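K.L.:
Alright, structures below, take your time with them.
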Structure I
Amino acid sequence: MTINKSIIDFLKTQEPHMFKLLREMVLIQSGSYNKEGVDSVVSLIKSVFESNKVSCSIIGQETLGNHLVVRSLPKASSRRQILLVGHMDTVFPKDTPFNWYKEDSNKSYGPGVIDMKGGLVAGIFAVKALDFAGLLKKLPLTFIFNSDEEIGSGSSRKLIEKEAINSAFAFVLECGGLAGGVVTGRKGNISTKLNIKGKAGHAAFAGRDKASAILELAHKTIEFESLNDHERGITVNVGKIKGGIGSNTVPEHSTAFIDFRFSTIEDKQYLEKKIKNIAKKQLTPNTKCEVEILTGRSPMAQSDANRKLLETVKKVATSLGLPLEEEFRQGVSDANFIANQNIPVLDGLGPIGGKDHSEDEYMIKESLLQRTALLACSIYQCR
């Protein structure tokens, strides 16, 4: 019996358990700021690995959810480790009414079902399949389950980068593309907060020099939005604003949250300069603007090393009769951090689905087994 057949036969027997775990995981509310919920996911995953030859280490966090690092226990080896990364948090807040799981004949639905609890299930059972086939004792493998990807991975970035440096290659388990896409490149992003201060006063007595923080924000909103350049791959979105206390009061404060996306390091540098210059420019008298960089990721280039790794995964997909396409994705993920350590990395190796970040989020059910088999066999073939 070939290794691939042993892995696939095992996974077929595990499919009901995979969906049971998916349901349990989705029904745990684990919004990024819900520490109790994310920590419950940690406990669930740790319990699922109790029967496997792995070590589980919890990395405690004070305010956000804990991280979990699962490692194989191979005999002494000169091989560099294989790195898997997946996040446990979702974008949905603790009080969301989107707190259910359901299935029909083709799809599973629920918060995080494809972004990315389906990917976590695929990763967990890929490790179990490798253990069943007797491979974990030969493969140095580390699996990071982090708690804060949806809010920029602020507390997990150093952990991911540290493990990446010690890795031969990495797979990130965000969802696969609808046409079987596996991600070799991603845009980068900068997330900023503008704080504008003016001078309060009664609207009835405001003169030509009124120091309206909202008026200054309006000018800056137009300037930032004018940076959109879709042919160049630059997108800018002023996504949230607030300010003022009432229509009869000149607003002393205003705030905006702005998202920037770009495809190259040069465009990142261009935008950083534009952000600084627009923030510095004063168009409304007696107002002042400060800009704060909240999070950011450099682009994940479609490198030769990534594409070489993809070629091996393509061969595995062909042997399994699965479609597979190279994909460049607009959004960012933890793969960006890994790529910028010059480590070969592929993303989008989770199951296939769509409409993530909405109450219509779904996973195509047959893809869970398919992509788990692809992941497990690819780990073995790429070793």
Structure II
Amino acid sequence: MKVLLLCDYLRTPDRRLLVGLFNYANELGGWDFVFNPVPIFSSNNRRKSEEIIELAKSMKVDAIFGRWEKFDQNAVKKLGIPVVIWISGKIYPTLPKLIGEYRNFGKMAAQFFLRQHYTSYAFLGYKNVLWSEERMKGFFDALPDEHYHRSFLRVEKNHQDWNSVRKWLESLKKPTAMMVANDALGVPLIQTCKEIGLNVPDDIAIIGVDNDEFLCTLYSPALTSINPNFEKQGYELGQVLWKMHSEGRIWPARILLEPLELVERSSTKPFNIADQYISQIVKKMDEEYTKPNSLDYYLANIPLSRRAIEKNFKAALAPDTPLSYLTKLRIKHLCLLLDSTDLPISEAAEKSGFVDISNLSRIFKKHTGMSPSAYRKKRD
């Protein structure tokens, strides 16, 4: 099977998606890829669109994939081969297309900030760009009620007005939890914050999208970013192309991109906690929860009574108490081990910091709604 690729190989999303596609192709064997020699895939020039079609015909390719912003849909249909288009904000009902669960990216960022107990939230995105709008909607919809302050600003994708961004940043309540549409917008935002004297993350905590390692670590502080599962989407793209080629028919497949994980860097902080003693306890728990330490170990050297610690902890991280917070950390780690390893449950529990294995099933069920063994079975 021969595939013509119209990708921007300088962009991290394109490269990572191709990794997934190549992984599927290598498993199957017998694939050949033709790389477009010049960057004509995003041109408005129809003549160049015709060049792509002529190239596909001359190379006798079996499928086309890539960024082809303006093209003749009727001419593409006449090719009679699968053409998977990577275009934001445009729907071609009869063609297969890469799409994203964009609201889930916003939801993931909001949930991260909610755990830090911010009350002011902001979003910086692009005008008239579907995936940016959807990420913003997911971000704000995830806030549970109207008590949270919300603010947003949209800029032109190719011509950002940073003077407007500066004025907007200065108007925000501090501290503010901010999501940006992607890393390409987040990096200059960090630089702009520094130029006007705003501290990142103390005044403005920032989360981007794409987890572009180069961009995210280009400036200090490094940018926290949501890592999309491009490799999985590329693999599923390969499956769709092969199925269409094998069956000799084309249908409007929708190949989803979903968020994989949030990669924390120094543009955010573990918690927005003003109480220095509670912050100290939380930091110690976050770093050492897999060790078999009792709750007393984490509360040692705090010059407050146990009752005061409990009260202040709940005020900062309601509804959690020190014990419930520590237990949640250990449950989360145990779930990870049950999902990703074949360790015996008792050994996985010990590696997660649990000492009293006899009560494990009861505690685990209280937090997850099922026993550890039932949780592992749903993986299979």
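Values in this text are rule-based calculations from the coordinates and carry no lab data. All values derive from a computational prediction rather than experimental measurement. Cβ atoms are built from the backbone, for glycine too; each structure is taken alone.
K.L.:
Using the calculated result 23 for relative contact order in percent (Cα under 8 Å, 6 or more apart), pick out the matching structure from I, II.
P.N.:
Attributed to the structure labelled I.
K.L.:
Computing Cα Rg over 2.2 N^0.38 Å for each of I, II, which one ends up highest?
P.N.:
Structure II gives the largest value of Cα Rg over 2.2 N^0.38 Å among I, II.
K.L.:
One of I, II was used to calculate helix-only ellipticity at 222 nm (-39500 (n - 2.57) for each DSSP H run of 4 or more, over all residues; to 500), giving -14500; which?
P.N.:
II
K.L.:
Where does the value 6.5 come from, among I, II, when distance in nm of label points 7 Å out along Cα→Cβ at positions 83 and 315 is the thing being computed?
P.N.:
Value 6.5 for distance in nm of label points 7 Å out along Cα→Cβ at positions 83 and 315 corresponds to II out of I, II.
K.L.:
Please compute volume of the Cα convex hull per residue in Å³, for residues 139-338 alone for structures I, II and give me the label with the greatest value.
P.N.:
Going through I, II one by one, volume of the Cα convex hull per residue in Å³, for residues 139-338 alone is largest in II.
K.L.:
Say we calculate distance in nm of label points 7 Å out along Cα→Cβ at positions 283 and 355 for every structure; which of I, II gives the highest result?
P.N.:
Values: I: 3.9; II: 2.5.
If we compare distance in nm of label points 7 Å out along Cα→Cβ at positions 283 and 355 over I, II, the biggest value is for I.
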